[in-house]
Structure I
Amino acid sequence: MGKDNLRSELLRSLGTLSNDEIQSLSFALTNQIIKLFKMYPELIDQIGAGYLPFKAEMAPVYQVLLHAAPLTIAYPILREGSMGFAIPEGMPKGSTWLLPPYHEVKPDWLFIPGLGFGLNGSRLGRGKGFYDRYLEHSRAIKIGIAWTGQLNEELPVESHDCHMDFIITEKFCWDVKQQVKF
């Protein structure tokens with residue numbers, strides 16, 4: 001199946017989730033992320049990056065996450081057609097892109113949304129390539145965020161597509177390099 005058809009199928013699947021289901025999945029996902037930080041406590045002292053979710057998109061419940069671990073989290077910004085990351089001054093505001101005031105940073109790890117993920121670390125995004133272009137020159141740890149319904153055996157990938165180091169769902173954390181659940 002091609003990328004466009006798979007995107008449409010996954011968007012349709014996400015669209016069937018109610019707001020209550022998304023909220024429940026997001027809380028369960030957040031508990032799995034907390035488990036990741038317990039396994040890799042060195043990540044807590046680094047600068048991380050989150051994202052401002054689209055409708056029907058899994059995302060950490062940042063208030064719960066920040067209560068469990070004292071994280072520094074940046075959010076995506078758009079500058080001259082490219083994605084960067086910045087830490088907001090105060091609560092993050094914006095719908096996809098963080099609104100000022102903020103200060104730009106280079107995160108050490110990123111939570112990365114996607115429409116689909118393969119257990120080999122492949123990711124199917126929304127098709128605009130912002131994350132792929134950003135990560136092309138980054139050594140940041142890539143943490144894909146999804147619900148188990150977004151996992152696929154195989155995804156169509158191209159040479160420019162970025163691969164995840166970890167994939168976190170509401171049910172488990174997946175270490176891509178070790179091919180191990182925890």
Structure II
Amino acid sequence: MDYLTLGKIVLATPWLICLSIRDFRKHELPNTWIFGGILVMLAIALGVGIHYAVASLITAFLAALFLLLPFFIRAAGAGDVKMLFAAGLVAGPGNTLNLILLVSLAGLVLACIMLLLHRVNPARIKHFCRCLFDFRYDRTEGRRNLPPPETESCRVPFGAAIAAGLFLNLLLQLLYSLEGAV
């Protein structure tokens with residue numbers, strides 16, 4: 001059994017739950033909570049060894065790069081980028097692609113559920129789909145009818161998707177270690 005991954009799950013679960021609840025309620029991810037998680041995980045990584053810590057930091061930077069373009073076009077917040085950096089640090093070395101894939105899938109599932117429950121306005125999705133597939137669609141008129149992107153009806157709490165993706169990543173790491181022990 002991989003006790004490091006088990007310890008990560010035990011330490012990260014309450015932190016991820018608190019961040020997810022805060023993101024759902026207020027659409028914010030407090031810096032103190034995120035940086036606290038980063039410092040705790042960095043201390044654990046340094047306790048394992050300097051090579052593990054450096055590899056974890058590389059994973060964290062690569063994971064944060066995934067949200068950099070959406071951040072620049074205002075599709076993601078700075079808290080989401082910082083939380084994904086922290087998630088990369090928690091996931092550890094060699095888990096960048098797994099983490100990004102699981103976070104993306106969790107975000108897709110969350111967005112679909114929110115669309116089905118009418119918690120998110122689908123106007124932007126309809127507009128982008130019509131821009132892609134309908135050559136007769138008047139893009140400028142459609143853009144004028146869109147709600148502003150800052151409104152609550154257009155925002156999906158991506159911190160919850162990051163938390164779910166990280167938790168699934170840690171569970172998969174634990175399952176792989178248990179499978180290897182048998």
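From which structure (I, II) was Kirkwood radius over Cα pairs in Å calculated, if the value obtained is 17.6?
Considering all the candidates, the number was obtained from II.
Of the structures labelled I, II, one was used to calculate mean count of other Cβ atoms within 10 Å over residues 100-107, giving 19.2. Name it.
Answer for the origin of the read-out: II.
Between structures I, II, where is mean count of other Cβ atoms within 10 Å over residues 36-43 highest?
Structure II gives the largest value of mean count of other Cβ atoms within 10 Å over residues 36-43 among I, II.
helix-only ellipticity at 222 nm (-39500 (n - 2.57) for each DSSP H run of 4 or more, over all residues; to 500) computed as -25500: which structure among I, II?
Structure II accounts for this read-out.
Work out relative contact order in percent (Cα under 8 Å, 6 or more apart) for each of structures I, II, then name the structure with the largest result.
Biggest value here belongs to II.
Hey, mean count of other Cβ atoms within 10 Å over residues 92-99 derived from one of I, II reads 18.8; which structure?
Matching structure: II.
Which one of I, II has distance in nm of label points 7 Å out along Cα→Cβ at positions 52 and 124, as calculated from the coordinates, equal to 4.0?
Going label by label, the one that fits is II.
Comparing percent of Cα pairs over 15 Å apart, for residues 76-147 alone across I, II, which structure shows the greatest value?
Largest value of percent of Cα pairs over 15 Å apart, for residues 76-147 alone: II.
For which of I, II does distance in nm of label points 7 Å out along Cα→Cβ at positions 108 and 132, calculated from the coordinates, equal 1.1?
II
Every number here is computed from the coordinates shown, using simple stated rules; none is lab data. Bear in mind that the values here come from a model prediction, so they are computed numbers and not experimental data. Cβ atoms are built from the backbone, for glycine too; each structure is taken alone.
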